[in-house]
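Computed from the coordinates by the stated procedures, all read-outs in this text should not be read as laboratory data. Please read all numbers here as calculations on a predicted model, not as lab measurements. Cβ atoms are built from the backbone, for glycine too; each structure is taken alone.
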Structure I
């Protein structure tokens, strides 16, 4: 299968999605399974992993309901309140649903840059490995140093870095990000998603050439078997159409062997998220 490892669904309301600014008005509407089914058919993608966009337990159930009704949704990354006591029981309560593969917290939105090192948050993370769930690390590049320390606290936990840790591509920020990503990649339990890059660049002026060194760096650091394609649809629509992003990543890794491409465009996601 060719897998899109990262996308979202939502029924838009201004209150629940207040992070969607006026400049992002193109995504101020509903995005539901029928919309994505049309996009992946055109782009040649076979299955997807749905990732939380709201920090509520209801969001997890919302995505699992879609997954139960749509075979192309192969997995769900949900949300639970990791900092609350008793979160382990909430995690356990989902164990009967085979489509639930992992969880995520919007660390990038926390005012404390060291939030990911909070003791209560880390206690919640400890419960994931017992039940075989992954954890998606959603951060900006400035959060990489504490995130490396965080990963080291959980050597048996599978981690997946979203959006190549969001370097500030718009200003061509590179050296510090690249150094920290190479360091993060030394941990064999960490995977990385090639996603969310165009939204960190200038939405109207980005070019594939500008992105190439970021593509090359994560490939060098993680290798094809820990790198996975993701669209970040529909957020990505502020800067790039779905099929255009698929073709951009295909071109960026066009010189790789068929086997290496197969890992990036599906096998890595299947392995990390246990999609089969």
Structure II
């Protein structure tokens, strides 16, 4: 952070064309008081030309080591393929930079531990970015769940994302690079579930199928069943081979239930003064 301006000066590490997340993060940063996007780094010089077009004042680099020598950078946002997150984050943390990493954080527990230790050793912030945590429809569901007035205590939650179709031909479909089917949209679903049931996890059981899309290495379908310390259970599914769908959320509580059937609004069934009631929320 600049001692004079007290502004957190941020650099984007990775400015790839997919989803244009380098520009997205830069715009979000520039809209936040006390933060400023000032630089970008990508191995592809053409992407640095694109960054300059988007932000003419950016300092651009094609070598992360050179970028980390820039004393005008306080925080680095890592927007690169998943298997590169750990090494790049540790490099940035050891350079004394705060780090925000696009989800998923990394691929293994060992990588996560090493990253956390590097952050502590260098006394800098390390966190993971979950943009879907702030989706309006999810925030509305989280509010209903947290209030407990209509649903009571949640004891069973089903979360689903997917359909039937080839997942594509790029690095996100290669397990060694992406981490697997659960490491893309699945990371959002897991984050949603942990927001809705903010309890310590007691056990996790996983299942997967590899049956149809043999030309890519990600699993075709993955499922995690989580049991929490308070006895609540969550069943999370991510699939590319589901020929019939199910609701995005099916949530059961001691007073009522909620179903989000991919429609706006979602539906809550509960009891009010002894009378069963159905209501819809947006």
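Before moving on, here are some points about what is shown:
- If P(r) over Cα pairs in 10 Å bins from 0, in percent, for residues 31-86 alone is computed and equals 22, 54, 24, 0, the structure in I, II: II
- Origin of the value -11000, where helix-only ellipticity at 222 nm (-39500 (n - 2.57) for each DSSP H run of 4 or more, over all residues; to 500) was derived from one of I, II: I
- Label whose coordinates, when relative contact order in percent (Cα under 8 Å, 6 or more apart) is calculated, return 14 (choices I, II): II
- Read-out mean projected area of the Cα convex hull in nm², for residues 159-198 alone, computed value 2.6, structure in I, II: I
- Read-out FRET efficiency 1/(1 + (r/R0)^6) of positions 63 and 183 (r between Cβ atoms, R0 = 30 Å, to 0.05), computed value 0.65, structure in I, II: II
- Test item: distance in nm of label points 7 Å out along Cα→Cβ at positions 39 and 111 calculated as 2.4, pick one of I, II: II
- Entry that produces 0.45 once FRET efficiency 1/(1 + (r/R0)^6) of positions 127 and 175 (r between Cβ atoms, R0 = 35 Å, to 0.05) is calculated, selected from I, II: I
- Parent structure of the calculated result -0.88, -1.10, -1.18, given that log10 I(q)/I(0) by the Debye sum over Cα atoms at q = 0.12, 0.14, 0.15 Å⁻¹ is the read-out and I, II the choices: II
- Source structure of the calculated read-out (distance in nm of label points 7 Å out along Cα→Cβ at positions 7 and 191, 2.6) within I, II: II.
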